[in-house]
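**Student:** These are the structures in question, set out in turn.
Readers should treat all values here as calculations from the given coordinates under stated rules, not as data from a laboratory. It should be emphasised that the depicted structure is a prediction, and the values quoted were computed from it without experimental measurement. Cβ atoms are built from the backbone, for glycine too; each structure is taken alone.
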Structure P
Amino acid sequence: MFPYPVAKNADEQVLTSGVDVTLTMVKDAPHPQESMKFIEFLMREDNVEAFTKAQSAVPTLEGVEPSEKALVDLMPYYENDRLIGFIDLHIPPSVGLEPYLHQARIDGDTEGFLTTLDQEWDKVAERRSPRRQ
């Protein structure tokens, strides 16, 4: 894992990263004390350390350091808020991004890919917006 070198200025370089694990509890949980006790158990330092080591993950608990050198080297990006989310997560599933990406990779037609993606995006946007009379 490494930051993909795409910026001309190294100080502008960002790291693509995203949250894929979250601990939550519903507002009206039938057993809120027990639920919170479980969350607190999961967030104990020893459990966070074990999880991040097993998953090669960036620790989310202050005081817990990454266990792998690759992650240690990436920490300045997290600490200095030099992150960007995965762009594909902003594209609605109904657009069907994957087949268009595969086709663009096969034929190298970037303009065709972008045109198709725009058209599919417009179709989804039209379905979501109120119909005009």
Structure Q
Amino acid sequence: MGIFGKIFTWWDGATIGTMLWSSRNGEHVGTDAQGNKYYRSKKKTGDGRERRWVIYEGSNDASRVPSEWHGWLHNSYDEVPESHLAPPRIWETDYTPNATGTAMAYRPQGALERGGQRARATGDYEAWSPDA
């Protein structure tokens, strides 16, 4: 997409305007493992709080924000998450993108995209009737 993509599109990363505004009014505080960059405002708001935001690396998908950064973005704590991260557990997996709306989305048996046919109900189902 090049320069025109950065000028006119907001859904695939930040526009030039967002990057300029962030560099002028924000302070870069960290980057996560996926390359998303996190900022906080240089000036506090009228009630003494700071604004916090993320600029995604690639497509704008909120599911790409790790939980520790999500807590920081929503002012759950003031310290930058990288300063107090626990070591990863062996059962933790790497990020997988949200597949909703794509060809990779989960479609259970009986979904219209899979033909709309599902297995017949077995003997464990009894239909309700108002007379009973």
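**Student:** So helix-only ellipticity at 222 nm (-39500 (n - 2.57) for each DSSP H run of 4 or more, over all residues; to 500), computed for just one structure, reads -15000; which one of P, Q is that?
**Tutor:** Numbers: P: -15000; Q: -5000.
Comparing all candidates, it corresponds to P.
**Student:** On distance in nm of label points 7 Å out along Cα→Cβ at positions 94 and 118, which of the structures labelled P, Q is highest?
**Tutor:** On the way: P: 2.2; Q: 3.5.
Structure Q gives the largest value of distance in nm of label points 7 Å out along Cα→Cβ at positions 94 and 118 among P, Q.
**Student:** Match the computed value 8.8 of mean count of other Cβ atoms within 10 Å over residues 22-29 to one of the structures P, Q, and report its label.
**Tutor:** Working: P: 8.8; Q: 13.5.
The correct label is P.
**Student:** Quick check on the output: 43, 30, 19 is Cα extents along the principal axes in Å, for residues 38-101 alone, derived from one of P, Q. Which one produced it?
**Tutor:** Values: P: 43, 30, 19; Q: 41, 31, 16.
Label of the originating structure: P.
**Student:** Here relative contact order in percent (Cα under 8 Å, 6 or more apart) has been calculated and equals 22, so which of P, Q was it run on?
**Tutor:** On the way: P: 22; Q: 13.
The correct label is P.
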